[in-house]
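Below you'll find a set of structures to go through.
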Structure I
Amino acid sequence: MTNVVSAKSHWKNPYVGPRAFTANEALYGRERERRELTDLLIAERIVLLHSPSGAGKTSLIQAGLLPELARESLSVSHTLRVNAFTPKPVANRWVYSVALALVGEDRLDDYQGIEHATLTGVLERLDSEQAPDAERVLIFDQFEEILNLDPTDRRGQEEFFEQLGAALENAGRWALFSMREDFIGGLEPFLRHIPGRLRTRYRLDFLQHDAALRAIQKPAEDYDGDFTDEGAERMFADLARVRVECPGGFSKERVGPHVEPVQLQVACHRLWRTLRHDRSGSVGTITAADVKNYADIDTTLAGFYSDAISDVVAETDTDERALRDWFDSELITEKEWRSQSRRGPKTGGVDASTVLAALEDRYLIRSDRRAGVVWYELTHDRLVAPVIRSNRKWRRNNLHPIEYRASVWSHGGRDDSDLLSREELAEAKYWLIRQRNDVGDLEREFIERSRQRNGQAILRTRLAFLIIVLLILTLIELVLIIYLLVTP
């Protein structure tokens, strides 16, 4: 076994990067949560798992809970979602989504009329195909989708919960509902249909210090690496840094109590990949110096952000510049603090909700619904500086110099010192003529403000020259008067 692992360690990365863990991967740092959640589900039968966005619910289910349930010889269905695409009319889109996931697309021919089936009907037929005393576990992941995919379908939602509650009246059926905790309040109107009203709940938090160190060090050990204690502590401290505002208007950086799992995996994945390349395949020992020299967290997270933006642009066909501008102008303050915004990005005709969902799926932003209004923010303070760095680099490399200068002026508080000089303004006017309708409002405003400032500067120069001339003439006149007075 050791030889196999040694062979794999030359090419495979023990850290998963920005995706969820799967059932055949070791999930370190969540051993306690895995045991507690399994015991709670076995004891209570119906459980609500909730957490902040990005805490790793899907990973805990796939790599933690499912293997534990399999060891208990329980019949576990595929992880269920309510977001299935419905190409033809169905009786209830939410019921159809779950029924389709339960049956599987490869068996649809055996389940004719599934688009009009009930949950109880589908489950009873599936139960007939297994041992009479077998118990089935239904696992609903990203269950907040029942609330946010189509908030207007109240009748369909009500019917879905009625059918779900009826199906769960069977004591041989268990259920785990996994969702973001900021959507829990939206379930209240429907809880009366569910046995126990989802009173049994388990909260998953971000990775605390000791758990994070285990998640950093143990994967390396599995691939013949040695992530030293000092190196792991350095990695944790770099990832957990937050800015704290102090009295007097200044701020300082401190190490927070936890890290986000996805950021930890991204940072460790890139560090391992870099060291493996530099050390010809064998990573060996990872020290604090290696973390300092090879795992600059700002650079790593800037790359993570840039890759995610590229993916979202390719997936949704939205404008990359508008997307990056939205992060700078709406989610980060002028003083470079994390901010919240109710406005989505300008997407150029693309459905903004699709773009926002894609950004959330890649752990760049999280949404928070308050009083019927959805607010958006960066997932962590640690992303602020990397986002700013990535956006500046992208603008410098992809925008015309005039566009770049306009963006610097806009994001720098529109200071007059960032406006164009007289010579630059002449070039900008020619560029404005050449581009015509392709010039944005910001660039037009920037050039106009530069023109006004240069005009004011010319006026001030002329006024100064006129004053000097008047002073000289006055002085000459005074000299002449004095000369005439003293001359006989």
Structure II
Amino acid sequence: MSHFHFLCLLKLSLLFTLLTTPAQARQNSTCLSIHQEIEQFTHYRAQGTYRYPQSVKTRNTTSFDFQINSPYQDYLNYAKQLIEQANPRAELPCPLETPTYQILKKQQQWPSSPIVKQLLSPFELTHQSKKTGILLIHGLTDSPFTYHDIAAKLYGQGHNVRTLLLPGHATAPASLMHTSLTQWRQATNYAIERMLLDYEQVYLGGFSTGGALIIDYLSRQNKPQPKLRGLMMWSPAIEATSDLAWLAGYVDLIPFVDWIDKEEDLDFAKYESFPYHAASLVESLMQDNLVSLSEQAQPFLPPLFLVVSEHDQTVKTQATLQYFQRWYKHTPVQVKSQSEIIYYGALASSPTNTGLPVNVSPPPYSMPASSTKARKEITEIAHPAIINSPENLYYGINGINKNCSHYSPEHRFFLLCKQGRVQRLGEKTSDNVEGQQPIQRLTFNPRYDTMTTQLLQFLSNTTK
């Protein structure tokens, strides 16, 4: 072989390597591997790789009418197809065999290892008995994956469990720019009323915005609903921590000013980039709920199970406690006595005049005994932590997802946080973020087992 031919073959070989390596990398990528591509973080943020949904204009899309006579399975099929069409990583392998996925795998004969669309889709865990049904509604920027821990726990105790996907979620953050409060209400109303049709006794559960939508629905009811046996709320959105939240609706009207935050969007189950329009929707919802509270009494409410954290930096916990104190003011004594508030915070700041039983769970919050990272310090229970188990495969103690968006990418603590090289987990309070020691926002509840035990007791006490 001549020297010329050898050089030609060498160049072709190098070219082939350059062209095929990215393709092979994509083939080998998963929902987890993206978190290890630290050198690509800047690219993901700048290009918005996962910020926008796939175009569905040329595809045969389906719709759903949200009429109460439409079976819930039809809704689940619709939502799954929507995610398939619009989510740019819907088919990406995501090897997280959560407790809920293991149940669904048996019920639906799914493969042993899931893909993204299976973990994001709303789901239903059913028993033959129709005695009790629990509906769970996720929060703003979240997805039904929020409930993959607790849904399995509830199902294991004999309850039927359904989740709802709020319009604009589980596809890409930009989908929230084209979503309306009317759509959220329509979906919520359908899911609740379908539950009341399908089950003998019904419980409604909501995290953050999901809780606010349940409040919104109940505030518009003017008669008792005997089938409704209880409410379960985790950090419901009553009032935003930011005093400038009311401005979101006005900023949303400014052309070409779309985003409060543009992030890397590494998290497959929760949006990181955040549009002004989404903030304006939840602000309108919270304001409507405050107006409803001042206009009418609510004597028909069922018992309440409420979980809040003193240092929550997404919603104002004191405003939440005051809201429920007023909301439950005219309910019967028996309803109040069957209710329970779990308060993660100091005894000195704990609520004393809610009219409802309060269980204070003060610091210090230690890592679970099973943890291999016992040296980590937990300073507070953060907003996104309250619903997740420490064993959560994605957000838990050993989960690969690290919540560090309170630091800019240029900040000296950002990479330390993303690599899990910090010793403090907690809430993104100003003192924590501006301090001299880095902090990772906590994404699991160190007292999850105690909380779920109390929840199951609440269900036992209120089920006929």
Structure III
Amino acid sequence: QEMEPYLPITSQAVRFCISGTTVLFWVSLIIASMIAVIVYRLAVYAAFASLMENTQTLQPISGLLTPQLATSVTASCLNFVIIMILNFLYERIAIWITDMEIPRTHMEYENRLTMKMFLFQFVNYYSSCFYVAFFKGKFVGYPGAYTYMFNRWRNEECDPAGCLIELTTQLTIVMAGKQIWGNIQEAIVPWICNWWGRRKARNNPENLYSRWEQDHDLQTFGALGLFYEYLEMVIQFGFITLFVASFPLAPLLALMNNILEIRVDSWKLTTQYRRPVAAKAHSIGVWQEILNGMAILSVVTNAFIVAFTSDMIPRLVFYYAYSENDDSPMSGYINNSLSVFQISDFPDRTKPKLNPENFVICRYRDYRYPPDHERRYLHTMQFWHILAAKLAFIIIMEHVVFIVKFFVAWMIPDVPADVKAKIKREKYLTQKILHEYELEKLKERLCQGDKRATEKEFIATEGRMELSRAM
């Protein structure tokens, strides 16, 4: 009897520890790169602001090219370059880690590699978007009590209109850049490799370089050929679902990319690769669970984007609870959303360089009591009303979406009723044929002898036939 190779538990534990440590290191590297981009944003924003303020030649375009817009665009481009570089490294690191773990089966190997690659890609592509959507501008403090990064730079603040525009810019550059770069890479790289491999045919006549040799010199599709196609589609699915509330055009960009992707993949598979070996698959494997998880997560992220990143909830609270003008309910909303701070209360570190005789107070976006109130600079009751409305909106939206999702899934089953009936009919006919075959064999044995034992088998077979008909 052939023995199966065995890996001791101690060796497995060591390999899994090394694997987990490596994954945490590379995820930490992504977070470190994101912090570096944040520092870049802070430094470049200050540089752009001082440059546009002191340079007279830039005054005509200062209305179009603001420091906030310039910083957002350049930081998004820099972040995209970092994503592409880290993505190139992660593919090799994930394969090396999975090979080191020595999975027992090919299916287990694919599942482990899929989870590692997806984790890397998820953090790599979405970390900057999560930062802009849920963290930027949320922990900046208020005048007189600002929070600082490394006790040096003030935390980033959103544009006065909010962070949705910057999130849209980030999504547009990263998503569109990834799609364009992926299509170019899929089309150009195999063509260059095949052109480089066909150089030997230039000095040979056609009859010495047959067609099957030319086909053999094409690129190999590989066992993980479809793996990267699935990964690309899953990452795109995340872009169009996780942040669709801030970028409604993302599904349109995905549709245009998929139309182009179909043509590029068709040309690539028919002209630049060897014919792949067909293989049966019961399903798409662990990708199904990943897609389901991202669909559930997208409901949560979009609810938080609408509640905390946009100003829809504060507007609704003001409209229904704090508006004093019945003819124009939103009149006075801007003034209501701005708090008052006395300039003389600024500490020396952040005191503005203004003439105190001309400027006494400043306004900022928040809901805090004015300086002449007994609870000066503390949150007002309207702040807590808005926070409660945001949390209520998140809970209601999640429950409504999930109820609709489960209802639609129940109304549209995975297998239609007529298909289920045909499957049952096919199973019944298969059992009937097998039983009839057994009965024919038993009748032959009855004719040949051994009558008593054969009658018992005949009765048992008839019983099984009746049982299958009843089912």
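Coordinate-derived values only; no laboratory data. Only a predicted model underlies this, so the values are computations on that prediction, with no experimental measurement involved. Cβ atoms are built from the backbone, for glycine too; each structure is taken alone.
Have a look at I, II, III and say which one yields 4.2 for distance in nm of label points 7 Å out along Cα→Cβ at positions 71 and 375, as calculated.
Among I, II, III, the structure yielding 4.2 for distance in nm of label points 7 Å out along Cα→Cβ at positions 71 and 375 is I.
I have 19.5 for mean count of other Cβ atoms within 10 Å over residues 191-198, calculated from one of the structures I, II, III. Which structure is it?
On the way: I: 15.5; II: 19.5; III: 12.4.
Among I, II, III, the structure yielding 19.5 for mean count of other Cβ atoms within 10 Å over residues 191-198 is II.
Given that helix-only ellipticity at 222 nm (-39500 (n - 2.57) for each DSSP H run of 4 or more, over all residues; to 500), derived from a single structure, equals -16000, which label among I, II, III identifies that structure?
I
Taking Cα extents along the principal axes in Å from the coordinates of each of I, II, III, which one would give 136, 57, 46?
The value was obtained from structure I.
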